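Derivation of every value follows stated rules applied to the coordinates shown; laboratory data play no part. These numbers come from a predicted model, not from an experiment. Cβ atoms are built from the backbone, for glycine too; each structure is taken alone.
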Structure 1
């Protein structure tokens, strides 16, 4: 599994929001994290849809986390940002389409790898990514 720029940016956006005490504008977050604004908008739509972030309108409006950073795992975020954490197409969305799935000798290995990666990423939260004071 390779974590794409989208996944890394999603983690940076959420970590930036977690570090702030108040809602933040996406423009400020994107600028601080050196993420192109249009790309940040696309990622933010996914994060809002997943329920990780909420939007508030008004003078002090902006984006904020819906849960504390210690409750949001990297596995959850990357699963949304990357669309899948699967190491291969075999165990991703296309497993049902694979004509060899029933007899494939390596499929159990790929499934075990996916479970290991998910378990590993589930051990870490946004809090783990935040700078220590």
Structure 2
């Protein structure tokens, strides 16, 4: 019964994943909302590069343009973020605050394999 909603729910999942990543890009690059952990982020730094990827590719995910490419790059970025920023603080994600990075990594990996769903710019480009 719910299977017929799968393409629409996939589009919603893609949008929300993109929105979550996009908000981190905005916080890192534009300092909004103000967060102490991102207040000293410079554009030409590792955090600045991550923020740029999250802002641009997260935006592409939200509209569903070049979904597979954007999601694949973001999946790698989230894996990099986990292993560089969280894993050195301990093995368990619950203790090293890496749960979100892992979840976003695998959400993006799923989107890289499944595409953007029926409500996306990619789907409209295929039809036209």
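For which of 1, 2 does FRET efficiency 1/(1 + (r/R0)^6) of positions 18 and 114 (r between Cβ atoms, R0 = 25 Å, to 0.05), calculated from the coordinates, equal 0.40?
This figure was derived from 1.
Give the label, chosen from 1, 2, of the structure having the highest value of percent of Cα pairs over 13 Å apart, for residues 34-73 alone.
Biggest value here belongs to 1.
If you work out Rg/Rh (Cα atoms, Kirkwood Rh) for 1, 2, which one comes out largest?
Comparing 1, 2 by Rg/Rh (Cα atoms, Kirkwood Rh), the maximum is at 1.
Which of 1, 2 yields 39 for percent of Cα pairs over 16 Å apart, for residues 10-49 alone, as computed?
Attributed to the structure labelled 2.
Which structure, out of 1, 2, was helix-only ellipticity at 222 nm (-39500 (n - 2.57) for each DSSP H run of 4 or more, over all residues; to 500) calculated from, if the result is -14500?
Label of the source structure: 1.
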